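Undergrad: Please find the structures below.
Readers should treat all values here as calculations from the given coordinates under stated rules, not as data from a laboratory. All values reported here derive from a predicted model rather than from experimental measurement. Cβ atoms are built from the backbone, for glycine too; each structure is taken alone.
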Structure I
Amino acid sequence: MRHLILLTALLGLFSAHVNAQEFPIPAWERDTVAAGWDRQGAREYFQFIRDSSVVTGLMVVQHGKVVFQYGDLQENSYIASCRKSVLAMLYGEYVENGTIDLDQTIEALGIDDVKGILPIEKQATVQDLISARSGVYHPEGYPGGMQEYAPERGSVKPGEYWLYSNWDFNVAGYVFEQQTGQNIYDEVQRQLALPLGMQDWDRSLQQKQGDTTLSRYLAYPMWFSTRDMARIGLLMLHKGKWQDQRLISEAWVQEMITQRTPYKEVNRNVPNFRDTGVNLGYGYMWWLFEDMNDPRFEGAYAAMGAMGQAIAVFPAIDAVVTYKTKAAYRRVNSGQTRLDLLKKAVALYTPE
């Protein structure tokens with residue numbers, strides 16, 4: 001009976017007309033017409049989420065309104081590696097005012113670590129860090145990277161080789177705080193949570209973590225609700241603008257989603273990404289959908305995290321898809337399921 005009630009509520013999203021709203025102010029508005037979205041497909045998608053995933057909250061937004069939702073949208077929980085894409089957003093203001101120099105080397109910044117940094121590794125720049133191309137394969141103090149696929153230390157020059165490594169991302173967080181004098185979480189609150197009107201943001205939940213016996217550089221886990229993640233996606237979709245307020249420059253949004261690593265290199269360096277039906281390149285801590293052979297994916301990009309977290313932006317159809325999986329349940333969506341959740345969501349939209 002509970003599932004029947006949920007499904008009835010879901011299909012109610014496709015029943016009657018309401019006035020348009022481009023931004024959720026103060027709260028999200030449902031699009032109960034949802035023109036171009038497949039009703040029968042929505043039923044099947046609901047069943048896929050329920051039966052074939054362990055997702056705890058999911059939203060599909062188009063033109064600033066909710067066309068599909070599932071689960072608990074307001075519960076704050078761990079968003080895993082989506083944190084890295086959020087950090088990239090915070091960088092923009094400080095890169096553009098000259099506080100952070102992307103060409104500065106980690107040697108110039110005094111970066112060292114528990115097992116030392118090799119001379120060749122010290123030439124990595126801040127840009128290399130946020131592109132996952134540092135060539136530094138020092139152990140990471142927080143799980144979630146892919147260093148099992150790393151070349152031998154010192155065997156590649158900075159900038160030459162892409163590898164998804166939490167050492168890069170954690171040091172990028174350290175550099176941000178070192179250069180700006182600001183706490184990452186305070187900046188999330190100032191730059192994003194408050195101006196976006198996040199409904200569930202809780203500063204007290206945000207705490208750095210890491211094993212400092214392995215690396216000096218802590219990770220910066222973040223906790224968001226699904227509906228607040230969708231606000232981040234909508235800001236990106238609008239190229240950094242929220243209503244009449246410019247929060248991130250359009251130029252920096254473009255910098256973040258400009259290809260730094262093509263999907264062929266990603267697939268070559270990390271076997272996990274091969275044969276998934278989705279080709280992912282990489283920008284500044286954002287994943288880029290490439291060679292998808294589907295016009296709805298044209299220019300699309302995403303923040304993605306372990307277990308099943310995503311903030312995906314689809315400019316070609318003016319849509320955002322967000323989902324997450326509560327880490328406390330210790331349940332994990334497969335990598336293929338995480339990608340299928342996005343593909344199936346987009347497939348629901350068939351414009352006339």
Structure II
Amino acid sequence: MYISEVFKKPAFALAAIFVLLGLYVFFPIQTGGHEENGAQMAHGHTGVVGEYTFDDFDPVSYLKSWNFNDLPEKEREKFYREQNLPDGTLLREYWIYAVDKKIEVAPGVFFDAWAYNGKVPGPTIRATEGDTIRVHLINQGSHTHSIHFHGYHEASMDGAMPEQFVQPGKNFTYEFMAEPAGLHVYHCHSTPLKDHIARGLYGMFIIDPKEDRETANELIMMMNAFDTNFDGENEVYAVNTKAFYYADTPIKVKQGELVRIYAANMVESDPINSIHIHGNFFNEYQTGTLSTPSAFTDIIELGQAERSVLELRFKFPGKYMFHAHQTEFSELGWMGFFEVEK
């Protein structure tokens with residue numbers, strides 16, 4: 001039985017959470033509206049009790065996956081191809097499928113998602129400024145869907161008007177030039193918009209500048225959340241979908257190396273999200289569109305669809321926490337660790 005079905009019987013909600021989740025563990029939750037669905041503290045342990053049972057989405061692989069580079073070459077050709085153009089740029093062509101999919105957002109907790117290519121977040125699209133983007137959207141789901149890309153494009157490619165919604169069983173091709181350079185997102189713009197974003201139809205869209213940048217250990221971090229009982233409030237928060245995943249599987253980086261984080265927020269129902277990194281400060285390039293940093297800080301706040309490129313170096317080896325500074329979010333899954341190695 002999935003959690004969305006259990007919560008149709010409120011009297012059994014608390015018992016169901018104990019049975020299915022084995023309890024989140026972190027600090028005890030005191031905030032209203034989430035107590036029965038939240039984390040509880042197990043002394044000496046941070047994260048979740050239990051193991052994820054499905055491995056079709058790997059948050060570690062997602063950190064460094066774009067243009068389907070995590071797939072074998074033959075499999076990758078089904079979803080991504082590129083072609084040299086006469087002006088020296090590339091035509092980058094993508095096949096994106098909108099589907100209905102149950103995903104696991106915490107051990108034993110499943111969510112009825114609408115997903116691009118069966119994953120939340122959807123695949124990361126990455127190009128160089130001036131490349132041509134061509135995306136074939138095939139709607140295999142049960143509702144109308146679209147893709148709205150942040151950045152420049154013609155009105156006919158916007159995906160926001162009712163006549164631009166793609167009906168189940170139909171398809172549409174988007175084509176536009178990749179500009180401006182920066183960190184962008186894409187998401188479904190079909191109505192009701194809140195439902196389509198909350199269900200998981202979003203992804204990262206990176207446009208690299210034409211000028212070379214310093215080589216870095218690049219990491220993709222999508223802040224998201226899930227309303228598992230569809231009551232209008234989120235019960236699970238995460239970066240890259242799976243609650244506490246990077247607490248049990250820390251992100252490994254090297255001491256002194258440049259770490260470049262592509263951070264975006266797509267949480268629905270909460271107006272502000274944030275990211276704080278312990279033991280460090282970072283340069284923030286807001287929206288990634290300028291070559292000079294907009295702030296030097298250890299915490300940023302982001303509204304929905306806001307994003308920033310963060311660059312930092314860890315001075316000392318060890319394990320450093322990162323999390324939302326809304327304590328409710330971190331206690332319900334949005335936290336993890338960097339493990340800095342010499």
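Undergrad: For mean count of other Cβ atoms within 10 Å over residues 144-151, which structure out of I, II has the highest calculated value? Each step should come with its number before you reach the end.
TA: Working: I: 15.6; II: 21.9.
Result for mean count of other Cβ atoms within 10 Å over residues 144-151 over I, II: largest is II.
Undergrad: Starting from the value 2.7: which structure in I, II was distance in nm of label points 7 Å out along Cα→Cβ at positions 56 and 288 calculated from?
TA: For distance in nm of label points 7 Å out along Cα→Cβ at positions 56 and 288, the value 2.7 is produced by structure II.
Undergrad: Between structures I, II, where is relative contact order in percent (Cα under 8 Å, 6 or more apart) highest?
TA: I
Undergrad: Determine which structure produced the value 16.1, 47 for Rg and Dmax of the Cα atoms in Å, for residues 104-247 alone, calculated from the coordinates; the candidates are I, II. If you can, show how the numbers build up before the last one.
TA: Numbers: I: 16.8, 50; II: 16.1, 47.
Traced to structure II.
Undergrad: Suppose you compute semi-axes √(5λ) of the Cα gyration tensor in Å for every structure in I, II: which one lands on 35, 21, 19?
TA: I
Undergrad: Computing helix-only ellipticity at 222 nm (-39500 (n - 2.57) for each DSSP H run of 4 or more, over all residues; to 500) gives -2000 for which of I, II?
TA: Working: I: -8500; II: -2000.
Clearly, the read-out refers to II.
Undergrad: I have 2.0 for distance in nm of label points 7 Å out along Cα→Cβ at positions 96 and 240, calculated from one of the structures I, II. Which structure is it?
TA: Working: I: 0.3; II: 2.0.
Traced to structure II.
Undergrad: Still on this structure, I have one more. If you rank structures I, II by FRET efficiency 1/(1 + (r/R0)^6) of positions 88 and 152 (r between Cβ atoms, R0 = 30 Å, to 0.05), which sits at the top with the largest value?
TA: II
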